[in-house]
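Structures incoming, each one as C-alpha cells.
Nothing in this text is a laboratory measurement; each read-out follows from the coordinates by a stated rule. Worth saying up front: this structure is predicted, and the values here are computed from it rather than measured. Cβ atoms are built from the backbone, for glycine too; each structure is taken alone.
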Structure P
Amino acid sequence: MESLTTNYMLRAEIWLCGTTLIYFLLNGAQIFETLVFVPKWVTSPPDNFKLLLDGKGTSLKTFWIVFHSLHEITFILAIMFCWKIELVRNWLLILFIFHFAVRVWTLSYFAPNIIDFQKIAETPALEKNLINRTSLWQTLNYVRVGIFLAISCGLIPLCVKLFRLHT
C-alpha cells in the first residue's frame, strides 16, 4: 500500500462512515415500512391500495427517491475516497455490485408493481391474482430488505479496518 496521508485517511473514514450511517438510516426506514406499512396495504387488496396514493395516502415515493439518491452518491464517494486502500476498495466494490444488483431488482420489479398497485387504487377494476401478487411482493421484499441489511453490515468491518490503519 502506498503512503497515505492523514488527510487522505480522514476523508476516506468520513465518506465510508457517512455512507454506512446513511445505509443504516435507509435500512431503518425499510424495516419500518416492511413491518408497519406494507402489512397494512397488503392485507386487503385492492381496498387498502389507497394507502399508496400520493396526496391521499402515505406514498413514500419522494422520500425513497431522495434517500436512495443520497445514498448512491455517498457510496460512490466512499469508493472514490477509499480507492488507494486496496483491501477496503475491493470490498467496497463487491458490496456495491451486490447493492447495485438489488437496486436494479427494486427498479425492475418492486417499483413497477407499486405503480401498478397505485393505478389499481385509482381505478378499481377486477384484478386477477391480486392476493398472490401482493403476497409475493411482500415475501420478496423481506428478502430484499435482508440483503440490504447484510450489505450494510458488510460496511462495518471496513470502517473498523480504516480506523485501525489510521491509528
Structure Q
Amino acid sequence: MRARYVVDTNVLIAASAADPTDPKDIDATPTDPALRLDVWRWLDLFQQSESRLVLDLEMKIYAEYNNKLGFNDFGIQVVMHKWSTAAVDDVNVVYDADGHGVLPAALSPVIHDNADKKMVAAALESHMLWGEGCVAFAGDTDWHDWEADLAQHHMLLEPIIEAWSRQKHAEKQHR
C-alpha cells in the first residue's frame, strides 16, 4: 500500500456490493462477484493500513461517494474509519463555475470525465504537498486512457483489478 490514496468512487461501490458481512444489491462494475470481492479485499486492507485517504476541502469527493452509497455501506464506513483515526488528508481543489476540478492546461482536454477531474486535481495537489499522488480505481477503464498523460504530471494510478480493467480497456479500444 502507498502512503496516500484518492479512492475513486467505483472502488467504494464495488466493495460495498461485495461486503461479505452485509452485501448490497448495488449496480456495480465489475459484475463478477469474485472480482468485486478482490476490490473489497483491497478496500478492507486499505482500511486496516496506515495509508491515508485524500479528500478535497470542499467535500465534493465525499459528496459523490454519498450520491452513490448510504451511510451503512462498507465503502462509506471505510471513509468514516479513516476520519475517526485521523487518517484523512484534505487538499485544496480549485473548482470552476460548473463545479468541476480545475486541471493544468495540458490535462484539461485529456480528462474528459468531469466527475474525475476533482479526483485528478486532488491527486495532483497530494503530489505537490507530500510527493505522492495516487488514484486507486477498479471498474472505470477511462483511467487507462489517461495513464501516460497523468504520469507526465507525476500522478500514479493503482488499478485494483488490473488484469480485468486492462482487458476491458483493450476491448473498448477495439470498438
>> Given a value of -15500 for helix-only ellipticity at 222 nm (-39500 (n - 2.57) for each DSSP H run of 4 or more, over all residues; to 500), calculated from one of P, Q, which structure does it belong to?
In response: Q
> Can you tell which of P, Q yields 41 when relative contact order in percent (Cα under 8 Å, 6 or more apart) is derived from it?
Replying inline: P
> The value 3.8 for distance in nm of label points 7 Å out along Cα→Cβ at positions 11 and 115 was derived from one model only; which of P, Q is it?
Replying inline: P
> To which of P, Q does the computed value 0.50 (FRET efficiency 1/(1 + (r/R0)^6) of positions 35 and 75 (r between Cβ atoms, R0 = 25 Å, to 0.05)) belong?
Replying inline: P
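Cα extents along the principal axes in Å, for residues 91-146 alone was computed and gave 27, 27, 18; which structure, P, Q, did it come from? Please report the intermediate quantities before stating the final value.
Values: P: 48, 18, 12; Q: 27, 27, 18.
Checking each candidate, the match is Q.
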> Taking percent of Cα pairs over 27 Å apart from the coordinates of each of P, Q, which one would give 20?
Replying inline: Q
